Structure 1
Amino acid sequence: MPTSNSDEAHAAGPAHASAASELPPLAVTMGDPAGIGPDITLISWLNRAALALPAFVLVGDAELVAERALQLGLAIPIERVSEFAAGREIFARALPVLPVRPAGADQSLIVAGIEQAVLAVLERRALAMVTNPLTKSALNPAGLSYPGHTEYLALLAERFGGGPRPRPVMMLAAEELKVVPATVHVPIAAVPSLLTRELLSETIAITAAALRQDFGLAAPRIAVTGLNPHAGEDGLIGKEERDLIGPVLASLAARGLAVTGPHAADTLFHAAARRSYDAVVAMYHDQALIPLKTLAFDRGVNITLGLPFVRTSPDHGTAFSLAGTGKARPGSFVAALRLAAEIGARRRAGLGPQRR
C-alpha cells in the first residue's frame, strides 16, 4: 500500500464496526480533484477486503477517478451507478461512482457533489457522509459566501432538513483521545474575545449529546481546559478561567453534566489523566489538535457534531504535492469510513447509551 510521511495524509481509526449488510452504503465526496481525495479513495477500495471496509459510493467524476487510477498504476474497475442502493452489491467487484449533476451552470462539480451526498443521507438513501479534503477556494469558485466545508454543511442541513441551521462542532477522534476545540480556524489573538458563555455552554452540551448518541456513553465525562498557562493561577496569569470558564462549568454541572475544569492543558493529556474523561473541550485549535496528532498522528478522524446527519472526514488536507504520486496514506480516510458506518448504524438502530 502506498505510504508517505507527510503530515497532510494521516491514518486509521477509532472505530471498526461496519454497518449491517442491509444498510445502505456510505456517500463519499471526491474533495478537491487536484488533491489526494481520489488517491486515498482508490487505494482504500483496492484494499477493501483486507481492511473489511463498509461499502461506499463515490460521488464525483468517474473519468477523473479513472485517470487518477491509471496515474497511480492501479488496475481498478470503476462502475457508474444511478442510485446509492446499487453501490452495495457493486462495491465487491468495482468502485461505484455516482456522477455529479450540477444544478446550474454556475454550480461547481465540488459543490454539486456535496449537496447530492447530504441529500442522500437526509433521505436515508446513504447511511452517512464521508468528505474528502478540499480548500475553501475550491468550495467557492464563484466567490460564494461559504466560509468553509463544515459551515456549508450546516447551511445544507437547514436548506434540505427544513429546521433551523445547526451549530456544527468539530471533534477530532482517535482510540486514545477525543478533542473538541471551542474556537477553530481563528488567530490566537482573537480567541479571548470569541470565548463567550454561550459558545462554551453550547459546545460542551453538543459534545455531551454526541458522546451519548453516537458513542454510546450513558454518562459522558468531559474535561475542559483553561485558556492561560496553569489555568490562569487564580487570576495571576489571566482571568478567563475565573471569570468565564469556571462559572460556565459550574452552571453545566448544576444541570447534571459531568464536566471538570478548567484544567491546565499541559497536564491534561498524559495516559493517567486520559483515563479520567471521555473527551476534552479545549479553548483553541492547537491546544486540542497538538495532543491528538501527537498521540494518533496517522489515526485521527474529523467528525462534525451537531448535524442532523453523520459526517466524518480524514484529519488532513488536500496534500496537492502528493496527488498522483502513490505516496498518500489512506489510513485516516479508512478510519473515517469505519467511524461513519459505526455511528450511522447506531443512529439507524436507535441504540441508546450503554452503561460502562
Structure 2
Amino acid sequence: MKNLLIYKFDNIRTAYKKLNLTAEKCLFVVDKNSNFIGTLSDGDIRKAIMKNFNLDNKIEKIYNKKPFYVNKNSININKVKKFILKENYNVVPILENYKVIDYFNFARLFEDKKINKKIPLPLVIMAGGKGTRLRPYSNILPKPLFPVNNKTIIEIIINKFLDYRINKIIITLNYRSSIIKSFFKELNLKHKIEFITEKKELGTAGSLQLTKKHIKSDFFVSNCDVIIDTDYYDIYLQHKKQKNDITLVVSTKEFTLPYGTCEITKSGNLKKLIEKPKFNYLLNCGFYLLNKKVIDLIPINKKFDFNELIAKALKNKLKISVYPIDDYLWNDIGQLKEYTNFLNNSE
C-alpha cells in the first residue's frame, strides 16, 4: 500500500516515477498526517505535461480532489463495479478513519472477466531505412532484424501489438527487403503480414502514401527501431476521445548542462550565475496514431519525412496532440550506443 501513496507536496517527477512502478496507474494523495485527500492518475500527469507544467512543480494543482472512494463500514460492491465500468477508473480506495487501508481494482472485482483491450486498427512498421547509425553491422544485417535476446527488434514490436489483437500489420520495406521477407517466411507467424516495398527511398513518412489502398481506418505507425513499453490501448482511447488527427507519443526528458551558465544584463553585466541548469523537453518517440486522411498530405513517389508531414498537418489545421510517457519506457535502439546499452540492460 505504501507504494501507492504520494504526498501532496511531492513534485510531478516523483509521482511519475512512482506511477511507473505500479500496475494500477493511480496513486493515493495524502497530507502530512497520511490522511487521504485525493487521487493522481497517469492521465492527470499527461494532462499537466500537455499544459506545460514543469516536472518539478508540486502535484497540488493537478491531482483529483474529489475522487470516488468507499468507507470500510459501508461498502456497496455493485455500486463500485458500476462506477469502475462507467468511468473507466483504475482503482477505488477503501478508507478507515481517513486512511487508505485497501482498494478495489478491475481484476479484484471482475476475476471471471478478461479485460478487453482489443485495438481494431492496423499497424504500419516503417522498416525501409538503411540503419546508417548502426554501421558497420547494418551493412550486413538490416536494422529490423537486429537481435535482442532471442528475438529481433521487429518481432518485439509486433508481439507487443499482438497482445492487443491488432487487425492488420503492414511493413514498408526498401533496404535489404528480400532478407526481411525471407526471415518472416521462415518465422511463419500466425498473423498475416503485408509487405509494401519502395521503389526508391521515400524518407521517414513517404512510404505511408503506398499504404493508402490498404488503410480504411485510423492506424498506428512505428519506426522499426523503437520499443515502447506503455499501454497502447490507452493511447487509442485518448486519440478517440480527443478526436485527434495525429497523436504523437513523446518522452519526457531532462537534460542537465554540465556547466554553470551566466545570465547578463543588456549592458553586459552579470545578473545571475546558474550552476548546472536543468532543461525539460518532450522528445518525439517515432510512434504515432494517425487518421487515414493524413495520408492525403503525403506527396506521391517523393521523399517526405515525418517532420514535414507534421508541419503540413499543422498548416492544414489538423488536430495534433501528444501522449507523454516517461523516458525509461522508450527505448530508441537506432544508434549503436543505445542498442548496446539496451542489450546490456535486457540480459
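Bear in mind these aren't lab numbers, they're just calculated from the coordinates by the rules spelled out. In this text, all values refer to a predicted model and were calculated from it rather than measured experimentally. Cβ atoms are built from the backbone, for glycine too; each structure is taken alone.
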Re relative contact order in percent (Cα under 8 Å, 6 or more apart): value 16 computed from one entry in 1, 2; matching entry is structure 2
Comparing 1, 2 on FRET efficiency 1/(1 + (r/R0)^6) of positions 23 and 79 (r between Cβ atoms, R0 = 25 Å, to 0.05), the highest sits with 1
For distance in nm of label points 7 Å out along Cα→Cβ at positions 47 and 71, structure among 1, 2 ranking highest is 2
Value 1.9, calculated as distance in nm of label points 7 Å out along Cα→Cβ at positions 207 and 239 from one of 1, 2, is from structure 2
Working back from -10500 (helix-only ellipticity at 222 nm (-39500 (n - 2.57) for each DSSP H run of 4 or more, over all residues; to 500), computed), options 1, 2, answer is structure 1
Computing mean count of other Cβ atoms within 10 Å over residues 159-166 for each of 1, 2, the value 12.6 comes from structure 1
Comparing distance in nm of label points 7 Å out along Cα→Cβ at positions 119 and 191 across structures 1, 2, the largest value goes to 1
Value 22.9 of mean projected area of the Cα convex hull in nm² was derived from the coordinates of, among 1, 2, structure 2
Computing distance in nm of label points 7 Å out along Cα→Cβ at positions 103 and 223 for each of 1, 2, the value 4.4 comes from structure 1
Calculated from one of 1, 2, distance in nm of label points 7 Å out along Cα→Cβ at positions 175 and 295 reads 2.5, and the structure in question is 2
